[in-house]
Structure 1
Amino acid sequence: MTSRRFRGRALAAVAASLALMLGVAACSSDNSSGGTGENALEGSDLASTDKYTTADVTPLDQIDKSKLGLIKPDTLYVGTLSDAPPNIFIDASGNFTGFDNELLKAIGGKLGLKVEFAATEFASLLASVNNKVYDAGSSSISTTDARRQNVGFTNGYDFGEMALVAKTDSPTTKIADLKADQRIAVVQGTVQDDYVTNTLGIEPVRFPDYNTAYANVKSGQVDAWVAPSQQASGQVKPEDGVAILETTINTTNFTAYAVAKNNQPLIDALNSGLDAVVADGTWGTLEKQWYPDRPLPENWKPGSKASVLPTA
């Protein structure tokens with residue numbers, strides 16, 4: 001019995017090592033999420049997203065929780081990631097946390113909803129939300145026109161940028177200089193996947209999560225990783241011989257929570273809660289906690305067009 005257990009553990013260890021080494025080949029052969037259009041980020045710039053931002057929101061006291069179409073009464077069941085600090089991750093105590101998730105907990109509090117999280121991969125998150133496996137998706141989701149064909153979004157609560165992550169001695173320091181013969185890592189199904197595939201015209205190496213993508217940069221299995229800048233800042237450690245070589249790549253755009261397209265009552269409710277946590281200073285407190293040195297884009301604010309950020 002003991003020897004069987006030992007052999008099982010040994011095989012598991014070998015399998016894990018092979019998964020890392022062969023991740024490049026395995027992921028690059030999966031093209032299921034690569035390519036949603038010639039301009040992968042169309043509709044994600046501030047001018048375009050402004051047309052989707054609501055003029056105002058429904059007052060909180062007019063939200064009818066019985067109409068929200070929740071999977072469980074009085075509970076917002078949320079699909080999120082477990083490995084993308086500082087936005088969405090599981091801490092050392094096993095709790096889902098990060099800027100996006102702590103903000104959603106505060107929004108749920110305004111609505112009198114318990115917020116329950118479940119870990120998933122980004123590639124399947126939006127489809128799972130629209131199929132009502134989850135009530136909402138929390139994952140720093142950029143709100144592109146292509147994604148709006150498949151899922152609904154709240155108003156924006158944050159903004160997103162892209163970054164180039166590579167070895168500190170990498171000869172390539174800008175995304176514009178990436179070449180088709182390089183191994184470029186992306187997380188499958190992300191805006192970065194679309195950007196590298198469609199805008200740059202490079203077939204990337206796709207990974208299921210941020211930890212695996214970063215591990216392959218460290219090991220030299222890939223030449224670079226095109227990543228969300230926030231997640232890159234949470235992953236990269238100087239002692240790994242890896243650096244963020246470029247931090248703002250394409251366009252500043254807003255990120256939002258995903259909800260099933262046909263569940264407008266829940267979208268409206270979350271928008272109301274978002275404006276409430278902006279107005280009472282919670283958004284600002286969390287933003288300073290998780291991004292103490294990050295400047296806000298000019299002419300941008302979270303929530304509806306009527307939301308008011310408290311003055312310092």
Structure 2
Amino acid sequence: MNKKTISQIVEFWKADKKMYVKKSTLSAYILLIENHLIPEFGSNSEIEEEQVQKFVFQKLEQGLSQKTVKDILIVLKMILKFGAKNKWIQFSPFQIQYPTVRENQQIEVLSRTHQKKVMNFIQEHFTFRNLGIYICLSSGIRIGEICALTWEDIDTDNGIIHIRKTIQRIYVIENGERRTELLLDSPKTKNSIREIPMSRELLRMLKPFKKIVNPTFFVLTNDSKPTEPRTYRSYYKNLMRQLEIPEIKFHGLRHSFATRCIESKCDYKTVSVLLGHSNISTTLNLYVHPNLEQKKKAIDQMFRALK
């Protein structure tokens with residue numbers, strides 16, 4: 001067995017991964033490796049379960065979320081499996097314990113009143129950047145997707161928005177040098193490439209523009225240069241402050257769209273497809289929380305059926 005250290009294995013693994021995954025995915029992996037895995041395990045040529053367990057508690061103590069820590073371990077496992085396949089390291093799967101999480105993850109959603117206030121304001125104070133917020137509330141698209149949206153993605157004849165790309169700023173670490181670059185790419189997963197019908201109001205707003213705009217221009221800037229997500233996020237924050245609306249993250253617009261769909265009794269599969277989730281369980285876990293009323297109804301129905 002030709003033993004190698006984790007640092008050495010990582011270099012081979014990166015070269016291999018490059019051929020299969022999107023640039024943005026690889027850059028996310030590399031960031032986790034550089035910031036967490038190399039400092040802890042880089043010089044090791046074997047890793048014991050208890051080291052990993054200790055590492056997990058350490059990271060949680062430093063304030064990382066369980067999700068982030070689990071993401072780091074997914075990358076570690078990929079590297080170790082790759083190393084074992086090439087006979088550079090021994091790998092036996094580890095069983096990691098996490099402390100029980102007690103807090104209930106509440107998703108941030110605009111109240112109906114606040115949502116109407118935002119939408120009315122935008123209809124009365126039209127700017128391209130405001131339009132983007134209106135589109136997000138009407139379609140549930142992600143911030144990277146609205147920043148990448150061009151006029152040719154908007155089909156006013158059929159009343160459809162085509163989601164085909166996303167923009168994000170990624171961290172690039174090359175030859176020890178760190179920089180960031182703006183990346184325009186296909187969206188998160190193949191399910192994210194989707195068609196979203198427009199509401200009547202949205203269609204009415206967009207139709208007159210469609211005749212006069214340059215189809216290759218970005219909707220948010222009406223220009224050949226896009227706005228990047230962090231700039232747009234701060235624009236959104238300021239607008240919410242100006243309208244005196246409780247601060248919720250930009251992603252809350254997507255949550256609000258989904259919640260309104262569920263409230264109006266849309267079927268879950270359709271909501272899942274509109275959001276571009278890769279499976280329906282993501283949608284159910286996030287948005288479908290039966291309230292007491294619905295629980296009572298379920299029990300009543302069951303007993304009625306028994307009689």
Structure 3
Amino acid sequence: MDSLGALNVFVHAAETRSFTVTGRQLGVSSSAVGKAVARLEDRLGVRLFHRSTRAITLTPEGQLFLERCRRVLSEMEAAELELAQTRARPAGQLRISLPLVGMLMVPTLSAFMDAWPDIALDLDFSDRLVDVIEEGFDAVIRSGEPTDSRLMARRLGRSAFRLVGSPAYFERHGTPTSVTEVAQHRCLRHRYPSTGKIEKWRLVGPDGTAVEDLPCTVVSSAIEPLLYMAEHGRGLACLPDFAVRASCAEGRLVSVLDDAVTNTVDFRILWPSSRYLSPKLRVFVDFLADTVFVPETA
């Protein structure tokens with residue numbers, strides 16, 4: 001068990017690239033972390049880290065050893081969790097970072113709380129690039145392709161987009177029957193907070209006609225104002241299906257030109273690769289995948 005403890009210290013240090021951060025995570029001093037790594041290096045007869053006054057980096061031997069350690073610790077964690085599952089239902093705190101658009105998943109999150117009352121959710125909504133390991137998140141949900149090699153990823157699902165407006169808006173301004181007519185309407189547009197770029201509406205007609213040069217009646221870095229304004233007749237919005245599904249079902253919004261909208265977004269959940277997917281995180285992932293994202297047909 002002492003050996004496993006040393007491996008755990010090594011993996012944390014390799015992922016955080018800091019003895020100080022590792023010590024803070026493990027509840028020990030940075031010097032204790034450094035001594036544990038030094039003893040491990042002495043026993044192995046190789047140097048695992050290059051050390052400087054500002055940072056630590058893995059040596060080639062350290063990188064090779066890291067992959068082995070991750071597998072060992074993952075198997076140990078898996079065995080412990082399998083035993084735990086036999087005597088208790090998932091419980092404990094789950095700290096998750098979600099994108100701002102995730103605020104529209106609040107009804108689903110509330111339903112998850114009903115289904116799993118023993119799991120406490122600590123939710124952080126932000127489009128900033130969070131450091132999952134250093135900031136202590138169990139997992140993050142993000143769109144796009146994963147870029148951090150320290151993280152494991154599972155695809156939750158894909159959401160199509162829908163072009164929507166309120167019945168009152170269409171009564172006043174008419175309903176567009178082709179993609180070219182959309183340019184004549186009041187368009188409620190989304191700006192990516194991270195880049196400042198306005199999200200494109202990818203509208204393609206049955207003859208291949210594409211329309212991208214559209215007016216910006218309102219521009220917002222958050223989705224919620226666009227949804228509110230669309231429901232109150234201020235214009236057309238192009239939003240993820242899960243964001244407008246309830247409003248369309250209840251008649252507050254009407255979707256148009258469904259076959260012409262080609263925008264899609266993939267969502268993934270990511271967690272530290274040294275950690276096994278815990279029961280509480282597993283049920284959270286499965287619940288989101290089953291309720292937020294429409295299952296794809298083969």
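Figure out for me which of the structures 1, 2, 3 the number 28 belongs to, where relative contact order in percent (Cα under 8 Å, 6 or more apart) was derived from the coordinates. Don't skip to the answer; put the middle values down first.
On the way: 1: 28; 2: 18; 3: 22.
So the calculation was done on 1.
-12000 is what came out when helix-only ellipticity at 222 nm (-39500 (n - 2.57) for each DSSP H run of 4 or more, over all residues; to 500) was calculated for one structure; which of 1, 2, 3 is it?
Derived from 3, not from the others.
Read-outs throughout are calculated quantities, based only on the coordinates presented, and are distinct from any laboratory measurement. This one's a predicted model, so the numbers in the text were calculated from it and none came from an experiment.
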